[in-house]
Structure 1
């Protein structure tokens, strides 16, 4: 049962991640280029922030 929830969550991540490149590829490419210009520490900070927000959402 736990694996069913995992695969459902993974599928939803793929669906959500696919929206921006589908709707506006130019904005998506510009955003990826801007992210590539960030320092490693900045990327790690945003990743940590995303993880923390995700965990908080799961708790509530």
Structure 2
């Protein structure tokens, strides 16, 4: 049963297209994750800067 399925998949040309679409989708997901991480780091840095300025303002009062 498994051997027959493998032979059928090897002879099917649509499987190659599915793999290509899968690779493209994986590349898009990886790019999105990297972008989200970068946005998170930037946002964290921004709020850290706001926190430091607020602490400095409170200390000077």
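Just so you know, all these numbers are worked out from the coordinates, no wet-lab data involved. Everything numeric in this text was worked out from a predicted model, so none of it was measured.
Hey, helix-only ellipticity at 222 nm (-39500 (n - 2.57) for each DSSP H run of 4 or more, over all residues; to 500) derived from one of 1, 2 reads -33000; which structure? Computing helix-only ellipticity at 222 nm (-39500 (n - 2.57) for each DSSP H run of 4 or more, over all residues; to 500) on every structure in 1, 2 gives -33000 only for 2. Comparing mean projected area of the Cα convex hull in nm² across structures 1, 2, the highest value is found for 2.
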